[in-house]
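In what follows, structures are represented as structure tokens.
Taken together, the values in this text are just the output of simple stated rules run on the coordinates, not laboratory data. Worth saying up front: this structure is predicted, and the values here are computed from it rather than measured. Cβ atoms are built from the backbone, for glycine too; each structure is taken alone.
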Structure 1
Amino acid sequence: MNTPNTSLPEPIAFIGGGNMASAILGGLCRRGLRPDALLVVEPHAAAREQLEARFGVRTLAQAGPELARASLMVWAIKPQVFAQAAAAAAPWAATALHLSVAAGIRTESIGRWLASERIVRAMPNTPALIGQGISGLYARAAVTADERRLVESVLEATGACLWVDEEAQLDAVTALSGSGPAYVFYFLEAMREAGAQMGLSAEQAYRLAIATFSGAAALAQASEESPETLRERVTSKGGTTHAALTALEQAGVKTAFIQALLAAHERARELGDAFGG
């Protein structure tokens, strides 16, 4: 992973201290950012105690004047409470760059709630929890090149980054990679069940399935060949792989899977409409 040579601002304030905030906090701490340079607004006392014990960061029960010192504010909250949280933090948010990892909330809404145009919206995914995620990113026009690099430097603590040119494309990112880990887990479930039906233990089948997915993904990443070519290299006419793929094609699995992603894309667009306010 290449990390931009961008010094991080201090402090960085997080609005929300859930799983995605924790993933970013953990990555920043592992890269040497001082815990006292991180501030988290988290209304739940148990969550605050956990964050303080795990990362040594400072926490607040609610937004307050301390936020005015933040050069970067990371919005890591549920979409349905974003407008309320923004209203509470807005008096101290005017000078900060804003990075939102809240699903579905568009930058136009965020800008209206915070009276700011310096907004980057990110769509991460759950492998960020182990530093192997990928985040789709969109920046409003007021965000400078240096600020883009700053956002990359923060989010690359959780994995890779990919910029899109139009905010609507984040709905596709949501459908593909944001929801994508669940698709992998779904196929892992099926492979575990099939393995058990063929005489393996569920544990054996699951171990084989995980290693196969991770190995195939690593091979695809390392190769310059297309997925079609890689698939063909495994598939001998009349062999076991050919039999499996023929059954999948006859069952319409690829078509159904594409339709599933399109359904996720449409739902992402609907959620943006619903929570935009």
Structure 2
Amino acid sequence: MLHNNTRLFFWGGVLVAIVLLSFCSSLFSPYDAYSIDPLSRLKPPDAAHWFGTDNFGRDLFVRVAVAVRVSLSVGAAVALTAGFTGLTVGLLCAWFRPLDLILMRVCDGLFAFPSLLLAIAIVGVLGPNIANVVLALSLVYVPSIARVIRGAAMVVKEKNFIEALRAQGASSGRIIWLHLLPNVISPLIVQVTWVFSVAILTEAALSFLGSGVPAPTPSLGNLLLEGKAVIFTAWWMTFFPGIAIVLLILALNIIGDDLRDGAEPGLKALPVRVMRQLKKGAQRG
């Protein structure tokens, strides 16, 4: 059960702590993320600057906090946009055969390109800013969500109660949104959680390559890019943004796995039920 899952609560607490620190950083540090102080350039972590300062004398703790905010905002926007679009496409493809033949071929075409390269190409065409990064990553991850939702919906579509609803004259819209939709919520939650974490990682990669969130807005990717040039003399400039990425991705992935296990307890009990049936059959034989 979820309430007994210590791992879920631990990593949920880690995620909540990161979110609170990022959005309430002004309570812990008086510095501004954009204020330049050449006299404090590349100072190591101390009582005044918890994470040290960067090559322009800016407080790194505040900049990492703002970068985590940006990453969380991008990840949440991508997860919601791709989740809603993928859900709609998957349900329509599962119910309407002509749309399935068209939209799934489009998804197959998008799958032919590596996600990072496709995102770089889209941002390169549209221009590097937060809105275009969200749009590019949403287009990249819609096909994976759509295919999962389509597969789950097609299983439900073959159930007897769906046939009964069609025989009674229920409209396609009623069946899709009132009967197919509730039965695909579990895989949707898993996919959206996965997209949330992967979008944060991909956004960091885009920013590190210079195709993501443009400076001076801090993001975890461009903070790593700035620290790369001084990694041997100012280790803190890459260490703290890197730790933030690792903790965010780890927390989101573990929370997603535990939510999936809690939402589908029947799958975990399936081997036990099968073994019991086999034992009963052997005893009867």
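Worth a mention:
- Structure responsible for -15500, with helix-only ellipticity at 222 nm (-39500 (n - 2.57) for each DSSP H run of 4 or more, over all residues; to 500) calculated and labels 1, 2 on offer: 1
- Taking relative contact order in percent (Cα under 8 Å, 6 or more apart) as the criterion, the highest value among 1, 2 goes to 2.
- Mean count of other Cβ atoms within 10 Å over residues 156-163 - structure with the largest value, from 1, 2: 1
- Test item: percent of Cα pairs over 12 Å apart, for residues 172-219 alone calculated as 63, pick one of 1, 2: 1
- Test item: mean count of other Cβ atoms within 10 Å over residues 12-19 calculated as 22.6, pick one of 1, 2: 1
- Structure from which 25, 45, 27, 3 was derived, P(r) over Cα pairs in 10 Å bins from 0, in percent, for residues 148-187 alone, options 1, 2: 1
- For FRET efficiency 1/(1 + (r/R0)^6) of positions 44 and 100 (r between Cβ atoms, R0 = 25 Å, to 0.05) computed as 0.00, the structure of 1, 2 it came from: 2
- Among 1, 2, which structure scores highest (criterion: Rg/Rh (Cα atoms, Kirkwood Rh)): 2
- Of the structures 1, 2, the one that 23, 61, 16 was derived from, the read-out being P(r) over Cα pairs in 10 Å bins from 0, in percent, for residues 20-75 alone: 1
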